[in-house]
Structure 1
């Protein structure tokens, strides 16, 4: 289901992943308005805007309630929002610490997230 021009919601095997691109406040407000907060729950969220504050939206992240947030960033920006994402109880995973991150959603609904060495860094059963 497409949520917005910038945000993509993928559902497979009962799991949901949200890929928000560079969505900022206007996009998140639009999504919260329609399709609405009840439609954006997810298991994994890829942090918008490389995890910067400009992509973080408290109400949207609360509505999504992800178990894991993946942040694709080389070095910590001065406007890093990792603590804000983590305050929602999500496991924070960053390419800064783990290198390339690979996520597999299995047909039974299990999600495995591995680092660049193929080591499991997060499992969602």
Structure 2
């Protein structure tokens, strides 16, 4: 069980694979536990499927830089936010998804004084 801290519970009722995004956040130090049952009084949409339905997140926790593969636009942006608040450097892979979905994202983050750099490889 997660130690006593402030806890948030998230219920997924639309996309049964959405909690797959939590693995990269956990590798950065996030304290997240996934459950196949719906916690509390929430009715489960995926009652007969083998899917995670609830996540319990404890915090605050200190995130640490990591190498993360961006899976898609929405998940990728959550990884950017996590990398920005993490201690140490993070390396984000597959960033073309983010660049394609958010116009001049690198410039916008740098305008906010985020310490971000794009690595160019040949």
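Figure out for me which of the structures 1, 2 the number 19 belongs to, where relative contact order in percent (Cα under 8 Å, 6 or more apart) was derived from the coordinates.
1
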**Message:** With distance in nm of label points 7 Å out along Cα→Cβ at positions 31 and 111 coming out at 1.3, pick the structure among 1, 2 it was computed from.
**Reply:** 1
**Message:** Given 12, 37, 32, 16, 3, 0 as the derived value for P(r) over Cα pairs in 10 Å bins from 0, in percent, which of the supplied structures 1, 2 does it correspond to?
**Reply:** 2
**Structures 1, 2, by distance in nm of label points 7 Å out along Cα→Cβ at positions 23 and 39: label with the highest value** = 2
**Complete:** If distance in nm of label points 7 Å out along Cα→Cβ at positions 71 and 87 is calculated for 1, 2, the one returning 1.3 is structure 1
**Request:** Work out which structure the value -4000 belongs to, where helix-only ellipticity at 222 nm (-39500 (n - 2.57) for each DSSP H run of 4 or more, over all residues; to 500) was derived from one of 1, 2.
**Result:** 1
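Values quoted throughout were computed directly from the atomic coordinates according to the rules given, and no laboratory measurement underlies them. Not measured: the values here are computed from a predicted model. Cβ atoms are built from the backbone, for glycine too; each structure is taken alone.
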